[in-house]
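Take a look at the structures listed below.
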Structure 1
Amino acid sequence: MSVMLVSNMTKSGKSAICVGLISVLIERGKKVGYMKPIGNALVEVEKKLVDEDALVMKGLFSFSEPLEMISPISYTEKLIQSSIKGEITNLQSTITRAFAEISSGKDFVIVEGAGGLGTGSVIGLSNSQVAKLLDLPVVLVASDKDFVEDDILTSLSLLRYEGIRVCGVVVNDVPSYRVEWMERFLDTLEVPMASIIPSEPRLRTVTVNEIVELTGADVLSAHHNLDGEVGTLVVGALDSESSVRSFRRRKDAVIVTGSGRSDIISTAIGCCVRCVVVSGDHPPDRAVVSYAEECGVPVLHTR
């Protein structure tokens, strides 16, 4: 069995839902595959462009298939131009071959769409066209933004007009005060399954310790305070007076500034921000580090 997750917009939470689905299926003893046919979130790895979502999924679940199979089409400007010129004609067969190999021996394959519904249209491989090509039912994922109800109804109309089987709708990131209303709205939709994922503010934060691990920074002060949650990033390039007003409004902030800006660093420490990340060849003055230790504010140094 296979299903494709598509969305009315980018950044709707498709990848996170894919992680959840795959995790649950594996826990239940199922053999699961993952595929993102059109790679639109491209990053460079070893001088090759690969889809970041595919890279993360392969790392998380140790899929044996190569990235070139998990995400066989890299959605680049060069590909778009070549396709318009008629220079590339085998894109559909590339996807169907990869899907056949990934599906072999699997109980389930979770296919992730690229971007919004229209992504890939210019090369003849929109999300709807990919779903039709692979004969997959779809789950529509929508993030609860302004007028999301209109977007959902429009997306459902488009999918049904194109002959796509819609087996469910998931509305992601729904604030608590909107849950009851969203349930009522979803009840009006003619879909087999409808679900709501409530907002979880903690998913938008990282800890200071996670910043240390990600950046490889040296911790210069307040080693005991690395569990604090960071919700805001502020680049400290203001004057001291403006910085005070800004930093006081953002107690959960990480302040990023240069090692030569002792005034900004000291101001941030005095405002008891969550942490300060200092970049440069040399760490900040010892007096500044001692002040940070006294105030319990971690100062991280990266080169």
Structure 2
Amino acid sequence: MKMIGIDGGGTKTAAALFDGTGRVLARHAAGPCNPNLLGEAESAAVVKECIDALTGGDPRQADAAYVGTAGIFTEDDGPRFAAAVSEACGVARVECGNDVMNVIAAATGADRCVAGVSGTGMIVYAKEPDRAVRIDGWGYLLSLGGSGYDIGRDVIRAALGAEEGTAPPTALARLAGRKAGMPLERLVLEIYRRKPAFVASFAPLAFEADAAGDAAARGILVSNARAFASVLNRAAAIHDCGDEVVVSGGIAANPRFAELLAKELAPGLRLSVPSCPQVAGACINCARMCGVCTPQLRETLAKEFGKC
């Protein structure tokens, strides 16, 4: 049996073909996959690119595929996107869920935990013994902080304010201008022409400036860590999900952000940042879907991707 696990985010997509023992046969990376932002057709095309690359253009080589991706909001979203993927790719058996399910699968075998992703976007789930409940993470237009988009937006705001003289001086003005390759006032126009991942691409500047001691950058990271932690804390407080908090994604996995996040968690909560990538969780979910997720398969996948 050959299976495919795919982890899709607002910036990139990672995919792997593996066999019934957990041995990874091929890997592929592609651009963003978020059906809520890109639309089902464009996101399904990204998944098709991955499956074609993994199977050499012959999807019959794969018995099943699991896609855990950003942009799956409601109970209907997963089955609907799975149908679109199956039609586009030619793989008969496809299941889709939110990318946080990849985090839960890869990071813990526990029945209960709080799991969150902070990458381009942010989302949190409370994993109870018999269900997973979504908490917040309703997209960049409704976000109150905690994602790469939020940090990138705050970087640009701080840079604009410093240039205008309405905010304290900050290295972010120079860094943002250098990255953009254009005057900041032109960057504003560019933002409204581009997708949220473009704004999120400015988030690393906050970490760079913070490392150099920039106060504005530190304030941005602290406020966004606090915003993300508030959602994690709320999930733990109102659901039967234990005291383990598992986070993943490009922002959450940054050691500096994880350090700040840990300080904002409610007393008694334990933060865990898995070392293996989310695509490993997608593979585990696909194996479960096919009824072949044995301890030995999971152990092999862990070795293939790094300790999970």
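Taken together, the values in this text are just the output of simple stated rules run on the coordinates, not laboratory data. If you're wondering where the values come from, they're calculated on a predicted model, not measured in any experiment. Cβ atoms are built from the backbone, for glycine too; each structure is taken alone.
Listing for the model above:
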item	result
Read-out Cα extents along the principal axes in Å, computed value 62, 44, 33, structure in 1, 2	2
Value 0.25, calculated as FRET efficiency 1/(1 + (r/R0)^6) of positions 60 and 188 (r between Cβ atoms, R0 = 41 Å, to 0.05), assigned to which of 1, 2	2
Among 1, 2, structure where Cα extents along the principal axes in Å, for residues 36-139 alone as derived comes to 38, 34, 23	1
Test item: helix-only ellipticity at 222 nm (-39500 (n - 2.57) for each DSSP H run of 4 or more, over all residues; to 500) calculated as -11000, pick one of 1, 2	1
Which of 1, 2 yields 7.3 [mean projected area of the Cα convex hull in nm², for residues 124-219 alone, calculated]	2
Entry that produces 21 once relative contact order in percent (Cα under 8 Å, 6 or more apart) is calculated, selected from 1, 2	2
